[in-house]
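Student: Structures are listed in the sections that come next.
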Structure P
Amino acid sequence: MTDKTRVLDALGKIIDPARGNDIVSSGQIKSLTVEDGAVSFVLEVDPARGNAMEPLRTAAEKAVAALDGVTSVKAVMTAHSAAGQVPKAAKSPVPDLGLKDFAPKPKAPAGPAPLPGVRKVIAIASGKGGVGKSTVSSNLAVALAARGLKVGLLDADVYGPSQPRMLGVSGRPSAAGNTILPLRNHGVTIMSLGLMVEEEEAIVWRGPMLMGALQQMLGQVQWGALDVLLVDLPPGTGDVQMTLCQKTQVAGAVVVSTPQDIALIDAKKGIDMFKRLETPILGIIENMAAFVCDGCGKVHHPFG
């Protein structure tokens with residue numbers, strides 16, 4: 001049987017050449033879980049070296065995979081800066097001699113890219129938490145699957161990943177090479193960061209780590225051929241929303257709100273964000289507007 005001690009011993013032999021220390025003693029291994037031979041962990045790296053650290057992630061996976069009793073390994077690489085650390089300004093490629101106009105022009109950043117095999121990506125968002133966005137996301141996913149569509153649900157609400165409980169899935173997703181095999185229930189293919197960490201474990205990550213995790217869940221999960229992929233976003237207007245719309249072709253967004261002023265104020269901010277990101281608004285869902293009383297049979301409007 002594989003335990004965390006043996007896994008950490010194996011990872012302790014992997015040296016980060018830039019730091020000169022092993023990745024365990026330098027505190028780069030986070031959220032390590034071992035369950036029935038399935039091992040998963042987060043490898044934290046510096047943002048400036050993110051792309052160059054892929055060989056280190058691969059070496060870490062191979063070291064753990066070589067242990068007896070290990071059936072699958074998945075290392076999620078995220079980037080963050082140390083607290084209080086300010087990234088150094090990039091040096092100008094040409095000295096300031098009045099010749100900058102002749103310097104090679106930097107390439108324009110690539111625009112949003114389609115997700116292979118996925119026809120439409122739809123973002124489910126809310127300006128404020130607690131309005132039922134995740135419930136709407138799971139119900140919409142199951143309803144679309146019941147209509148015969150091939151549906152995926154990405155739980156990108158990283159600080160409160162509730163879709164595993166919503167759809168009744170548990171256990172660690174298995175790895176297949178450098179990809180992750182998502183779970184499936186009620187006709188919906190699902191991936192959530194909540195499946196990669198313990199249910200009671202808080203995800204305390206900075207923006208770059210969130211963006212890295214989102215891109216890995218989009219690009220390294222075997223979603224297969226889907227008619228639609230619903231993305232359950234965290235509340236507000238932050239890094240995850242920007243990363244999704246700037247890196248992935250999003251067909252449109254659905255904004256969820258309750259009919260109360262305090263929620264509608266933030267919903268309007270969410271709509272403005274998507275307009276700035278040039279993402280179409282497909283509609284607004286007014287949730288929790290009314291309920292039918294079991295006792296009297298009357299319709300009540302809790303928010304007036």
Structure Q
Amino acid sequence: MRRIIIGGTNKSPNPFAATIANLVRIRRLRAAVLSCDAEVVVSFVGATNVLTILATRGTSMRVVVSERNDPSRQSLGKLWDILRNYTYKLANRITANSKHTVSQLNNSFPGNKVCWTPNPIRVSEYKTHFESDAPYIIAAGRLHRQKGFDILLRAFAEFHKSHPCWRLFIVGEGDERAELELLSYALHIAPFVDLIGFVKDPFPYYRGAVFMTHPARYEGLPNVVLEAMSVGIPAVVTDTQPGILDFVQHEKTGLVVPGESVPSLAAAMCRLSDDESLRVRLGGAAREAIRPCLPDQALKAWDSAIGEN
């Protein structure tokens with residue numbers, strides 16, 4: 001493996017400067033890719049996908065771009081959206097990590113160009129679990145409005161009225177830490193909420209948890225939910241993140257609630273906390289449901305995507 005840093009990621013002060021910066025990035029990216037003498041270029045995330053396609057024009061390289069979010073819910077900005085719609089037609093293959101996104105992309109691009117490649121999930125080599133003096137719910141992800149942790153705190157405040165001994169652990173770091181801390185104090189749940197921050201290996205927290213919640217306002221396919229499911233704990237997710245619904249089926253492999261609905265999320269949390277047999281049933285089914293994301297299976301899908309059409 002060789003890492004090539006091309007730079008050019010500083011924030012531009014105006015549109016003209018941004019245009020010049022992106023032209024420089026395309027030139028540097030092209031030089032870096034050509035220096036590798038590669039047959040296939042794989043790119044991730046909308047804007048980078050666009051730049052990669054432009055940087056490889058006129059070469060013999062196969063270009064595979066990957067959408068990691070739902071384009072119908074997440075705009076890159078008007079100009080970038082136009083560029084994405086134009087340049088993706090020039091890619092050899094477009095991959096998406098959710099079947100919903102594949103369906104959306106198929107509306108704009110030929111069906112044989114778009115394929116489903118589930119996220120490969122890592123499985124921790126260690127079997128340790130976090131020791132807590134109280135049962136806890138786990139959530140994980142970047143502390144950003146997209147992830148809906150403010151919704152989770154409000155739901156936990158309702159849940160905590162009938163479950164005063166329970167705790168909430170949130171693994172992850174981000175710009176909204178201060179706001180979430182203030183909200184937890186305003187809701188009078190701060191002593192029962194732990195913002196863990198970034199951890200290299202979250203699996204001990206998954207294994208020690210009773211269940212997971214992931215109330216994102218929108219999402220592609222959240223690996224943190226798949227990771228938690230892989231250790232056999234059930235998850236409560238929102239219907240605003242279609243990618244995870246490929247794996248979390250309501251009442252079968254987890255619970256699904258309406259997006260941004262604090263009462264529905266709180267009710268689902270109460271239900272899972274109170275029904276051990278339900279947790280065991282859903283957790284066992286969850287472990288089986290994520291098998292397509294285990295490395296050996298997911299890599300087969302990627303091999304197919306990278307190969308010739």
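Coordinate-derived values only; no laboratory data. Computed from a predicted model, the values in this text were never measured in an experiment. Cβ atoms are built from the backbone, for glycine too; each structure is taken alone.
Student: Taking relative contact order in percent (Cα under 8 Å, 6 or more apart) for each of P, Q, which is largest?
Tutor: Result for relative contact order in percent (Cα under 8 Å, 6 or more apart) over P, Q: largest is P.
Student: Here is a further query. With log10 I(q)/I(0) by the Debye sum over Cα atoms at q = 0.12, 0.14, 0.19 Å⁻¹, for residues 131-266 alone derived from the coordinates and found to be -0.40, -0.56, -1.11, which of P, Q does the value describe?
Tutor: Label of the source structure: Q.
Student: From P, Q, which structure was semi-axes √(5λ) of the Cα gyration tensor in Å = 38, 22, 18 calculated on?
Tutor: Q
Student: Which structure, out of P, Q, was distance in nm of label points 7 Å out along Cα→Cβ at positions 43 and 163 derived from, given a value of 2.5?
Tutor: It must be structure P, since only it matches.
Student: Give the label, chosen from P, Q, of the structure having the highest value of mean count of other Cβ atoms within 10 Å over residues 235-242.
Tutor: If we compare mean count of other Cβ atoms within 10 Å over residues 235-242 over P, Q, the biggest value is for Q.
Student: Also, quick follow-up: To test your reading of the models, identify which of P, Q gives -12500 for helix-only ellipticity at 222 nm (-39500 (n - 2.57) for each DSSP H run of 4 or more, over all residues; to 500) when calculated.
Tutor: Computed on structure Q.
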